[in-house]
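What follows draws every value from the coordinates through simple rules; no lab data is involved. Every value quoted in this text rests on a predicted model; they were computed, and no experiment measured them. Cβ atoms are built from the backbone, for glycine too; each structure is taken alone.
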Structure 1
Amino acid sequence: MEYVRKLLDKASVEQVKIELLHTAYGNGDTFLAKLDPRTLFIWYLFFGFTPWFIHQETVLIGMFAFVVVMTAMSRVSPLIIFILCMGLISQAGYLLVASWFFGGNLDTIFPLIVLTLKVSIISLASISVFSTMDPEKLSDGLLSIGVPGQVSFSIAYGYRMLPSLLEEYHHVFLSFRLRGKAPTKKGFLYWRLIVYFSKIAVLSFYPLILSTAKRARTTVEALESKGFSYAATKPEVKKIKLSYLSFQSRDYLFLFVSTVFIIILFWSA
């Protein structure tokens with residue numbers, strides 16, 4: 001019961017909000033966070049796409065070990081790692097059951113392991129890159145490579161709003177619980193409570209959507225009053241905004257070490 005209580009404490013809405021804030025803003029002192037965002041985009045361009053086209057198991061294992069080290073250096077939140085592991089396990093289990101249902105055997109396990117390894121490499125690379133950049137740095141990095149200003153701002157705005165939306169959803173959920181009545185009989189395997197809370201969870205989205213729409217309108221009016229659309233189309237404003245971005249020696253060193261590692265990995269395979 002003590003372990004269950006600790007698990008429930010870590011799964012609380014407040015703890016989830018803290019983990020989200022830590023993921024968005026708490027990794028600014030790591031090595032990857034000090035790199036230029038364009039350097040991280042170049043690195044991710046390789047580790048985020050090439051695993052799909054690689055079929056040598058030794059190369060995939062080496063790439064997996066490398067991105068695990070990068071993830072450890074990024075100090076990723078345990079919540080994000082837990083969600084990733086649960087997703088990989090559920091995906092592999094689903095594919096394994098489906099393959100056996102359609103006539104597969106034990107020979108299908110190895111290809112599924114290889115597929116899971118590829119997805120793990122791409123997922124860990126994504127976590128390592130995007131969890132080390134705060135919303136402003138990510139937005140400016142996207143803007144520097146030609147992404148429209150409205151799109152880059154929307155990503156940064158989404159980072160900022162996610163903890164607030166989660167907290168507001170929790171308040172709406174609790175208000176439904178206060179006005180409602182939980183089943184007196186829990187039923188077999190608590191199915192009545194599961195249905196009750198699932199219904200409340202769905203109903204809580206409707207007030208949240210209305211509140212988000214109202215808040216988005218207020219935000220748009222505030223941005224337009226400060227000339228956001230005008231500034232987003234002016235190259236002079238973009239140049240001033242991105243003036244702090246620059247490639248430094250650590251960026252070139254990071255790309256050089258990654259390139260040498262990949263070359264040695266392919267050569268040894």
Structure 2
Amino acid sequence: MNATKEKMKNRELVTGTHVLLADPCISELCGSIGFDFLWIDTEHTPTDYHILVQHLIAAKASGCDTLVRIPWNDPVLAKRVLEMGPTGIIFPMINTPEELDRAMKCTLYPPLGNRGFGPLRAVTYALDDQEIYINKTSLDLIRCVQVESKLAVDNLEEMAKNPWVDCFIFGPCDLSGSIGELFKIYEKPTGDLIDLAVDRLKKAGKSAGISCITEDPDQIRYWYDKGINVISCGADTSYIGNGGKRVLNILKNLKP
């Protein structure tokens with residue numbers, strides 16, 4: 001079993017960061033830092049399939065695992081990404097057990113699911129044993145779904161019974177928006193909802209995750225102290241922006 005997947009199954013701390021920009025050198029660099037995984041986003045970015053596969057190649061060169069977030073719970077969107085051979089996949093906005101079942105089935109070959117067969121890079125362009133891929137490698141895929149609404153929290157006990165999900169990841173902004181508190185992610189209503197959800201995941205023995213761009217240590221500790229063990233924080237954009245502002249501030253404060 002993949003080491004990151006095993007950590008998730010054991011509810012150990014798993015670390016990640018977000019890749020939002022296009023150049024694959026970013027994945028090579030960030031993947032070499034030591035994170036458990038890179039969250040490569042195709043939901044809120046212009047990253048297309050060609051750019052994505054370059055990121056996956058670069059991340060593999062760095063030895064870092066990759067979780068690709070697709071734009072929607074759609075088997076067609078999932079299929080092309082899975083054929084590229086990421087370590088795992090993230091489905092956004094999963095709200096009901098039925099939606100979750102649909103997501104999981106499109107990652108599994110028959111008779112377990114309905115994924116069509118046609119892996120390419122996932123089997124090293126047919127150099128790998130394809131029966132091993134069907135019967136073992138494809139089952140070891142890391143499968144994550146996002147909890148981004150009160151409806152999802154309400155259904156979480158039932159959804160957590162699905163045996164294929166490795167991690168339920170909170171999208172705190174959309175979750176806060178679902179209760180009319182958009183972007184108030186550290187205030188009580190959203191915090192209470194996440195506490196309830198984490199408690200349900202703990203009882204089910206499932207990993208709880210968070211996706212947030214922050215680099216603030218207090219904010220990161222806030223999520224960890226809530227019992228969240230899969231933490232994806234920071235991003236290439238914020239590293240460049242915050243690093244640039246820090247250097248500019250140094251320059252502006254130079255004295256003769």
When helix-only ellipticity at 222 nm (-39500 (n - 2.57) for each DSSP H run of 4 or more, over all residues; to 500) is calculated, the result is -12000; to which of the structures 1, 2 does this value belong? 2
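Of the structures labelled 1, 2, which one yields 0.75 when FRET efficiency 1/(1 + (r/R0)^6) of positions 142 and 182 (r between Cβ atoms, R0 = 35 Å, to 0.05) is computed from its coordinates?
The value was obtained from structure 2.
As an exercise: Kirkwood radius over Cα pairs in Å, for residues 70-213 alone, calculated from one structure in 1, 2, equals 15.9. Which structure is it? Spell out each step's value before the answer.
Working: 1: 19.4; 2: 15.9.
Answer by label: 2.
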Computing relative contact order in percent (Cα under 8 Å, 6 or more apart) for each of 1, 2, the value 19 comes from structure 2
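Between 1, 2, which one scores greatest on Cα Rg over 2.2 N^0.38 Å? Walk me through the numbers on the way to the answer.
On the way: 1: 1.24; 2: 1.03.
Going through 1, 2 one by one, Cα Rg over 2.2 N^0.38 Å is largest in 1.
Quick check for you: by FRET efficiency 1/(1 + (r/R0)^6) of positions 62 and 246 (r between Cβ atoms, R0 = 25 Å, to 0.05), which of 1, 2 is greatest? Mind showing how you got there, number by number?
On the way: 1: 0.20; 2: 0.50.
Between 1, 2, the highest calculated value is found for 2.
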With semi-axes √(5λ) of the Cα gyration tensor in Å, for residues 150-189 alone derived as 23, 10, 7, matching label from 1, 2: 2
